[in-house]
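Values quoted throughout were computed directly from the atomic coordinates according to the rules given, and no laboratory measurement underlies them. A quick note: this is a predicted structure, and the numbers were derived from the prediction, not measured. Cβ atoms are built from the backbone, for glycine too; each structure is taken alone.
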Structure P
């Protein structure tokens, strides 16, 4: 794993917040370029102002394909999120320009950091969408729970396996240590979920909600069966950092999956939607994604963002 960790004193090549696990509270902030006439110079100046605010821990940065193109740069493997909708299943693509995961344990502090980021990026970028999220029902395992009560992140790889799954390596300076993140906001139908009853709910997820144990008799459409990472060829391991969200009486899960490429996530999402065998993941009966975007999370160099791939 030395190629990922790198040897820059005590500094690693990746944004550390990606491995640190989900915080108590967070904001997922998407920015857009509001003026089509904004030139590359203004964009570069905005990113230069932003860089000191993003330490990869309190704030994790993601760059969208359109932003890379606007800078006349290239990032291997970066592409737009595909629309994976099919009859009866909607998996929309809503491309984003720039994404910041603001992390911490105090909502007021998150607001202040968001404002600093917003001001640093203005006027080249403007806030397009904000999802305020939180960790729910943290257990002894270290994982929180989805608002349905099921533990989220049980199948996450750990240690060196997590680094192997989440970060690019062996591709050279400026790419090694970077990560490719898929982001989707899912809206739960909690009334539909609560109407299921315990046994049906367990079959939807393929786990016992109380013990978190996998059900041997889980149906093929159970979420665990659809997304078992080791069941793909090649294996489709990602590092999930999803968090529940709520706004007024709407709520759901902001799904976030980091990978060394988008391939593992895409394989899982295609199977969930039934593209492989026509079997649709039971999650779509109680929840639906309303957006979806891919971003590239730059590596770190000497404790600071390494933006050389963007020409900065």
Structure Q
């Protein structure tokens, strides 16, 4: 099943229940990511709200592939597209409710908007979220972090829907958090999170937000077509330093380039394909291993298929 086979897409639509959200066949989802590359989704579903998503999940045959896409900031969609159904939650899943020193947020709420909403209410502890270019669902899933803090430091609990549409509440301690990952069942879809901060001085909180914004603009290619940090930091090391030491600053493959400003960022210079970007990343991994003996792990999530008939990107040969 691929995104280009119209008959299979029609058959897929035929097994779905009536929903209130939007269904789009052959949706150009790759172009909607921050990299702006990649193929279409065979079928894109934008649920009206969490209840609408649960209705679809309850009726969806288990053999149909399901992929959840957030804001597309930490994502590389391969050029052949995404089979099955891609889910992208929108405004109906982006609510932010403040209760004392706790904030209840929907999965599609942007991290920086959550940080700003908390700041306006005089709740501190969430300023680091303004340095994460993503939405809450993905950030909770991967225990995103920046500027010395991570999601695990502020999460009280999360709510997820399983493949049958049933809701589950998961306490922070049960999330199985570690560096840039959680142990939540990968088939579950995170739809809500409850966070806890501390009442603080609005001026001090706002000042910290300003500091983080200035630091990002000074050190990261925030105005380029990029996808955030490409690789996880190895224990006791910084990925960017290893990449720099391997001579990869400014390295180019097709329309993809290693940022001159921050070497742990890949950039689409305008004509890159997903294959260019993924291939460049694998070449970086190979060179870093040759120079340091350290294996870099991808932080950017890569999904979908390469273009049929084209040679796939081969992962760097690292023993």
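Brief remarks on what is shown
- When FRET efficiency 1/(1 + (r/R0)^6) of positions 47 and 223 (r between Cβ atoms, R0 = 35 Å, to 0.05) is worked out for each of P, Q, structure Q gives the greatest result.
- Which of P, Q yields 116 [volume of the Cα convex hull per residue in Å³, for residues 15-174 alone, calculated]: Q
- Among P, Q, structure where relative contact order in percent (Cα under 8 Å, 6 or more apart) as derived comes to 29: P
- Winner on distance in nm of label points 7 Å out along Cα→Cβ at positions 23 and 247 once structures P, Q are ranked, highest first: Q
- Comparison of P, Q by percent of Cα pairs over 28 Å apart - largest value held by: Q
- Of structures P, Q, the largest value of mean count of other Cβ atoms within 10 Å over residues 79-86 belongs to Q.
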